[in-house]
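Next come the structures, one after another.
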Structure 1
Amino acid sequence: MKCKVIDLNNKSAGEVELAQEVFGLEVRKDILARMVNYQLAKRRAGTRKTKDISEVQGSTRKPWKQKGTGRARAGSLRAPQFRGGGVVFGPVVRDHSVDLPKKVRKLALKTALSSKHSAGKLIVLDKAALKAAKTKELAKSLEKLGLTSVLFIDGPELDGNFVRAAANLRDVDVLPQQGANVYDILRCDTLVLTKDAIQHLEARLK
């Protein structure tokens, strides 16, 4: 599959051949959903914790006798129905991550790239580099390209000026190719890959 290459001024910079097995797959929403769930679950810290009846501080003495008072029976003031008592079925420290085979994760990334290509939301850039870290210059370039919500994926090494200029722009993210992930690709409206990024992604995913 051939795709035209442009520069930051929206001028033609040649063509590039995209691998069918990376950018031409059928879009499977089930695979994408599993991968997004995998990523978001892995982000969760799982450090919430409440104390149950065995952990709260207090007396273990029976507050009143079992029968004859007219009140409900109670065995401890640390019980959940009393103020300061334990919490029933409260959250505990746990690992929220789910298992997903490596092959499925690899397929999900290829599917995400293919979905952007099939939707016409994939742009190939000659290179993502600026002479100076000027947000104003990058904003003008994005305006020429008609981009608002965009994810730039470059090669292993990012251009420092480009990263600093993009840091001040809303809905503009920059990642190296090793950081390419399904959630960020789907979250943005347009995906912009440099020729260097395509070379490394194809070598990694083929």
Structure 2
Amino acid sequence: MKLYYSPGACSLSVHITLHEAGMDFTPIAAPTKTHKLLDGTDYYSINPLGYVPLLELNDGTRLTEGPAIVQYIADQVPEKNLAPANGTVERAQMQAWLNFIGTELHKGFSPLFNPSTPAEYKPMVIEKLLGRFQWVEEQLAGKKYLMGDAFSVADPYLFNVSNWAPLVKVDLSGFANIATFRAHIRERPAVQKAMRAEGLKA
């Protein structure tokens, strides 16, 4: 398999999940600014949308969208317990977390990374993001992971997205439960391995 990623982008959650699953794969850097691979290949020829992650399976099938990819990975190694079984309430709850992170947090950060966003609009974006993180803070009370004591593929996604906060001056220092959660995730060997591979400070 091949994982197309950009260092520190949302593809990090897939990178972590592949290591958690113990699956063999080749990571390929696909910078989202240049859209050129190291060998000069135009990334748009691989993913017409131009963004990461993209997971190419051994038969050539290409999967996009991180929340879908991490669930696919989890289902290939059910013995690893990276996701609740399909059809269960717990699986739906995990999917709700993946959707929330993707739509309320991940996309919530987007205007802050866009240089064309008016400066006067950014405080409103930050305020809304902090409100969403406040809700996450409350949900994490008494929990080690988003699903309780059980790690799932939703956890690397929250860790991944919350990594962006200091880059765009979103102050999460007041959220003790999120800080504890992030510390638990950071300690996992798969997280350390993926971050080192992407040249990130682990």
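Any read-out appearing in this document is the output of simple, stated calculations on the displayed coordinates, not a laboratory observation. Every value quoted in this text rests on a predicted model; they were computed, and no experiment measured them. Cβ atoms are built from the backbone, for glycine too; each structure is taken alone.
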* Structure fact -> Computing FRET efficiency 1/(1 + (r/R0)^6) of positions 65 and 97 (r between Cβ atoms, R0 = 25 Å, to 0.05) for each of 1, 2, the value 0.95 comes from structure 2
* Identify the structure, out of 1, 2, from whose coordinates FRET efficiency 1/(1 + (r/R0)^6) of positions 105 and 193 (r between Cβ atoms, R0 = 25 Å, to 0.05) was calculated to give 0.85. => 1
* To do: Using the calculated result 3.5 for distance in nm of label points 7 Å out along Cα→Cβ at positions 57 and 129, pick out the matching structure from 1, 2.
  => 2
* Asked: Can you tell which of 1, 2 yields 11.0 when mean count of other Cβ atoms within 10 Å over residues 41-48 is derived from it?
  -> 1
* Structure fact -> Calculated from one of 1, 2, mean count of other Cβ atoms within 10 Å over residues 1-8 reads 19.4, and the structure in question is 2
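helix-only ellipticity at 222 nm (-39500 (n - 2.57) for each DSSP H run of 4 or more, over all residues; to 500) computed as -13000: which structure among 1, 2?
Checking each candidate, the match is 2.
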* Structure fact -> If Kirkwood radius over Cα pairs in Å is calculated for 1, 2, the one returning 17.5 is structure 2
* Check the numbers for mean count of other Cβ atoms within 10 Å over residues 49-56 across 1, 2 and tell me which is largest. => 2
* To do: Compare mean count of other Cβ atoms within 10 Å over residues 113-120 across structures 1, 2 and report the one with the greatest value.
  => 1
* Structure fact -> distance in nm of label points 7 Å out along Cα→Cβ at positions 161 and 177 gets 1.6 when computed on, of labels 1, 2, structure 2
